[in-house]
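I've put the structures underneath this note.
FYI, it's all coordinate maths here, none of it is from the lab. If you're wondering where the values come from, they're calculated on a predicted model, not measured in any experiment. Cβ atoms are built from the backbone, for glycine too; each structure is taken alone.
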Structure 1
Amino acid sequence: MNVPKVIADPIYGIIDIRPMLAMVDTREFQTLDDKRQLGMSYLTFPSATHTRKAHSIGAYHATRQLADRWMERGFITRREADALAGYALYHDIGHPPFSHVTEPLCPMPAGMRGMSANSALSLAIIRRRRKEIELCGIDFKLLESFAAHRNPLHLAVSDKNLGMEKLDYLERDGLFTILSRPIGVDYLRAHIYFVDGQLAIDEKAVDNAIEVQNYYLKIYKNVYLRKASAIAQRMVQKMVHCLILAGELQPRELTGLTDSELVGIMYASRDAIVRELYANLRGRNLFREAIVVRPENFEHAGARAGKHIAAFGAGDARIRQLAGDPRLQTGNQAGLEKLEEEIAAQAGIPATSVLIVPISSVHRFDAQDIMIYDGGKKLASLKARYPAHFRNIEEVAQSYVAFRICTTGQYRKKLSEPKLAKQIIGRL
């Protein structure tokens with residue numbers, strides 16, 4: 001008997017994964033069970049320990065349902081529907097430990113420049129698992145075209161507004177952190193179409209699409225860009241960089257490690273900086289914000305009385321300069337370390353007591369349009385209909401942008417001294 005192989009999921013209920021068992025049983029997919037979906041967010045939200053495996057199975061289930069609807073409506077074939085479901089299952093299979101935390105330190109596979117690190121690493125694994133993909137009755141070449149983003153149908157999974165993987169992580173991450181989910185997301189999923197090579201929503205789901213975009217901002221503010229998580233993330237990146245310099249970890253080994261395996265290497269490290277940072281991270285003794293630069297309208301956002309923090313406002317050009325400075329990229333750990341040593345010397349404090357937390361990206365919140373299918377020959381633009389909504393997205397997003405220079409508790413007052421802080425920022 002072809003009996004079901006079911007998984008109980010907090011978002012969708014019961015999911016039958018039997019059609020995908022050959023892909024699920026691969027070593028790479030099983031390691032996703034030891035890779036936290038939200039990196040270091042568990043330090044702030046203790047329940048945020050759900051994994052990339054849970055997210056991938058959820059994205060698979062949502063994509064399978066969407067693809068079946070599209071097939072019934074004549075948008076795609078059964079062959080395309082099956083390949084889309086397989087792509088959803090494997091879309092995150094290349095994630096390194098702690099998800100996006102260590103991604104900037106992973107070497108890119110050859111010939112994949114221009115892709116994001118996660119997409120490139122996932123594509124490399126997909127190309128090694130052709131046998132298992134075909135055992136699931138999936139057209140390998142078609143799935144590969146989705147993973148390489150050559151075929152526009154990949155948007156069913158990876159579209160920045162309406163992709164099934166995004167809608168899944170918004171629901172899943174919201175549930176395990178701020179105990180909420182975007183309103184009407186199930187209704188929205190049921191009214192996403194594939195028209196003229198792009199995704200479009202039914203006219204009746206416009207309010208739900210706006211709600212999802214607003215929820216995206218809400219969860220970024222409260223979860224993804226949480227100050228404690230951003231600082232802990234940078235501490236982990238610095239430890240990985242030190243492990244590589246000490247010869248205790250090879251860059252190409254990093255991509256295949258799980259969270260637990262990386263933590264074990266940190267725990268056993270003989271490097272003095274790694275040992276100190278690991279002890280602080282384990283005891284949640286995080287670096288403290290001492291100097292912060294934000295967009296000028298939000299200079300004092302999040303300020304607390306009695307805390308030694310020097311806050312500076314900056315115009316858009318200055319913010320973009322800080323975000324784009326090659327020295328201030330998480331992928332340039334050596335450049336960040338050099339600047340940290342220079343700042344420490346300027347402040348007269350130990351070289352290891354300064355930690356720079358760069359701006360993640362000023363483009364992440366650039367509002368992307370959503371197309372509307374109203375039954376006519378041409379698709380309508382949500383942005384054209386609701387320009388104030390999109391202006392609001394960009395304005396609210398500005399309040400989240402921050403460039404931080406942090407230090408340990410005993411040096412916070414000294415580093416945040418206004419005259420010194422101004423000199424430090426002026427030299428960047």
Structure 2
Amino acid sequence: MSKLISIIKSDITFSPYKFYSDFLDAVSKYYSNESTIPCFKIVENGDEEIYNSNYRIDPITIPLLLSLFEQLQKFHKSPIELLLYNNRATIKLLDFLYGSDFFYLCGDNMNPTYPKGRKIMSFNDGFIGNLEGKNQRSEHKVRAYSLDDDNLTVLLAGFESEEQKRDFLISHYTYKVREHFEELLFENQFTLSYHNSYIDILSELITNGVLHSKSQTFALMFVDRFKTKFSISDNGIGFEASMEIKDPTFYYTYNDLRSILINRKRLANISDKILDNLYSIFETLYYSSIKERKGLFDLMINVVLNSKGYFRLHTENCQVIISNRMMDELNDLEINRKEIYELHNRYLLKLIDDSYYKNNLINLSIHMKTSFVKFFDKAIDKYNNDIKFSSLRFYKVKFRGVHIEVEIPNL
């Protein structure tokens with residue numbers, strides 16, 4: 001049998017932080033030392049110490065797990081083995097994962113009543129029988145989005161331009177996002193006030209995930225007494241490759257911001273290769289802040305400024321955590337964004353001519369770039385002065401793709 005890697009440890013909530021800092025490290029060490037395909041244990045103690053073990057998972061970690069396991073399945077060209085245990089210590093965990101559709105998505109389900117199985121993992125489904133059967137909200141299920149679903153690949157073939165394909169997908173996913181998440185957005189006063197913006201932004205992000213990342217995109221939203229949480233994850237081509245294929249415009253060219261940042265302040269003991277991930281994050285946020293559609297940048301602003309929450313953005317070895325500790329910089333960015341977005345809209349409505357639009361957009365883009373440089377410098381200063389409370393996180397293990405986590409407090 002393949003060597004075993006435990007996923008959830010007893011008495012330690014399996015959170016995004018644990019996923020990035022501990023679990024990925026364990027997976028990496030396995031591949032450094034072993035040549036066989038790994039097998040994963042859902043919990044560390046299995047059928048041992050069942051009266052002394054307690055297993056918990058943060059729901060928004062589920063898309064990260066699915067994204068990682070899909071990467072491994074693609075690498076090995078076969079489903080990854082998952083060992084399940086049904087006992088007193090694991091039954092609540094299994095019940096929750098089953099209710100969230102985790103097993104349907106990662107397995108080989110072909111029953112159209114349930115989500116289509118992605119054949120990412122193989123497991124004995126006999127272990128998920130005889131569960132507690134607790135009612136779980138349909139809104140709390142993990143979702144998978146792919147061009148292989150809903151006959152999308154065939155439908156997209158009927159469009160000639162990328163813009164037409166994008167418009168079609170955004171319309172398609174706007175309906176899906178409303179169906180899957182709108183009710184949860186209504187339950188938090190912070191997200192209720194901006195629910196249409198969240199729907200537009202999430203539809204854009206899912207479209208980006210399936211159209212450009214060339215992978216499946218997994219997402220889950222969860223509301224409890226304290227927070228509204230959201231996670232979206234894909235294992236696609238990532239920011240750097242995605243930005244490389246962007247068509248240049250009169251107000252943006254590839255690496256516009258990065259070319260400035262690489263000559264700014266440096267981080268101690270961080271390799272240039274890992275720093276490239278950081279530059280890619282800032283470059284992507286900058287690009288998002290000057291385009292005509294709402295997207296990643298607008299999600300960050302909505303979450304932190306309008307919803308008083310936390311926004312985490314991870315790619316490869318780097319993560320940026322944005323909170324109201326950076327209020328001054330974010331306020332400046334938001335003001336610039338409102339002007340840019342309004343200018344785009346006025347042009348689309350033919351309220352201004354080409355010359356006015358181009359001249360003003362170029363100037364506003366330059367202003368936004370300057371604001372991002374200040375934002376970057378402030379983040380670097382905080383990291384160099386106090387890593388513990390910095391908004392920047394660097395990890396030894398690369399996790400391919402783009403991974404977003406959001407936490408918004410409930411009133």
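Work out which structure the value 1.44 belongs to, where Cα Rg over 2.2 N^0.38 Å, for residues 247-398 alone was derived from one of 1, 2. All intermediate terms of the calculation are to be shown ahead of the outcome.
On the way: 1: 1.44; 2: 1.08.
Computed on structure 1.
Out of 1, 2, which has the highest value for mean count of other Cβ atoms within 10 Å over residues 239-246?
Top value of mean count of other Cβ atoms within 10 Å over residues 239-246 goes to structure 1.
Supply the structure label, taken from 1, 2, corresponding to semi-axes √(5λ) of the Cα gyration tensor in Å, for residues 7-78 alone with the calculated value 27, 15, 10.
1
Thinking of 1, 2, which structure, once Cα extents along the principal axes in Å, for residues 23-198 alone is computed, gives back 56, 42, 32?
2
Say we calculate mean count of other Cβ atoms within 10 Å over residues 343-350 for every structure; which of 1, 2 gives the highest result?
Top value of mean count of other Cβ atoms within 10 Å over residues 343-350, among 1, 2, belongs to structure 1.
In terms of distance in nm of label points 7 Å out along Cα→Cβ at positions 303 and 383, which of structures 1, 2 is highest?
Structure 1 comes out on top.
By the measure Rg/Rh (Cα atoms, Kirkwood Rh), for residues 151-206 alone, tell me the structure among 1, 2 with the highest figure.
By Rg/Rh (Cα atoms, Kirkwood Rh), for residues 151-206 alone, the leading structure of 1, 2 is 2.
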